[in-house]
Structure I
């Protein structure tokens, strides 16, 4: 026998939503419990396959996640804002933000894994394994593989600081400063992680530097001792992710005039080391060369 209270609780996990109730049913509700949003339509065959499976898995989660079903024909507003181009499309909302999703009918096993990842943190060993693989790919220069790995971690754990930092660095190396900025902003302001700090340092360099190198290279060709031109050239190179070249130019300034412009070259060099990463060849070799210059 099913108790009335149990039936009510189960029904409360699954709602027919609308554009009018979206803020309450999805945005506000997801601040306490992850919410799946199923965008569907009455004429959609795959929707009829997917929705019952979603409902089953959500009920079996016993309150760990909720489901809101949106008929896109009657409620095109939020579907349009989220750029839903085909149905069924499912988005998962956490803390008022869409964090992951999928399109098309999926087998129950995949949906269960999807819900399990949202319902609670995955085993630490699984996250650590994917993070290690992503970091190895990054260090080997496989930026695409690293980005894919970090994105996979964020699907399992949307607030993972290491993955946010790693993915931001991948975006920076790909030249997508805007996306890197958005990813870094997702991390708490006081979060401490080497990759996140490296991304923040790289963004600071990009924000303050020129995007052109040619004018400064021309000035140096005329006067190799033009420290200001060399300093600006180093900043432009760092903004492009050319940390080794930037470090080389800054070290040349320090070698010729350690105190130039209130030690601006040394201070900028430390930021370049931070952006390149504490364990990078740029930082290791640069620190050795810096020590040799300072203590010679």
Structure II
């Protein structure tokens, strides 16, 4: 973490140890990590919880669960910090992001790096309480978190990297619970990647005009006028994968009822994005929290009924 003197004006030449100044900066750091916008934490959390319940047959170790919940919060926050660092020269040109603290100069790039490193180290300390396989897998999670923000400069599907980053908690959860990463974990991981393509394309539809203007790549730009159709196909594919996962895990009616309800929620998202209106597309993106929650409730209820 970076430190500065007592002057409220932060410049690159004023850094020195001063905990009081850092304490005064905390509200800006909270804004940097989207503390007031937890949707990203939820979208990262649901696959981790799915995996913990599947891996433990509905009886997760609560210490392990707490480690993963805290790890998700920390790594999503770290991801926001490194994302804003990577996009610091673009965010000021995009309507949705122009008020972010790096974009308006409320904090310095070095501070964002400091926040990222601090949160990542705390998360790694938590992972060290788990077995060696989980620790090794966490290194890949960190690398995915670091490279995703830069991918939108090079490929039109950075959402694939986002999906891998958000879904990597799945093999980690199985490793922490069972000491192995079975085929079921990779099926869930694949479903998570597809889900990220869905919700982050909806998110990218909000910024499409700005992204085209400044030269940023996204799936919304790549899909063009076929965006709704491709999102629909991806939603069907994810539902299909979730059905396969339920069969592989020998789940019953409660789980599949949850899948049916989630299918209805996916249909509602199609309604929201129908006219491609930015605010409605953003609402569709936010709505994925309920999609993930519904699946999780189905998993939990099914295991309760089976016991």
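All of the numbers you see were taken from the coordinates with simple rules; none came from a lab. Every value quoted in this text rests on a predicted model; they were computed, and no experiment measured them. Cβ atoms are built from the backbone, for glycine too; each structure is taken alone.
Comparing mean count of other Cβ atoms within 10 Å over residues 173-180 across structures I, II, the highest value is found for II.
A value of 3.1 for distance in nm of label points 7 Å out along Cα→Cβ at positions 101 and 165, calculated from one of I, II, originates in structure I. When helix-only ellipticity at 222 nm (-39500 (n - 2.57) for each DSSP H run of 4 or more, over all residues; to 500) is computed across structures I, II, the figure -24500 traces back to II. Given that Cα Rg over 2.2 N^0.38 Å, derived from a single structure, equals 1.03, which label among I, II identifies that structure? Label of the originating structure: II.
Taking 0.50 as the value of FRET efficiency 1/(1 + (r/R0)^6) of positions 213 and 245 (r between Cβ atoms, R0 = 41 Å, to 0.05) derived from one of the structures shown (I, II), identify that structure. Working through the options, I get structure II. Computing relative contact order in percent (Cα under 8 Å, 6 or more apart) across structures I, II gives 19 for structure II. If distance in nm of label points 7 Å out along Cα→Cβ at positions 197 and 221 comes out at 2.0 when worked out from the coordinates, which of I, II was used? So the calculation was done on II.
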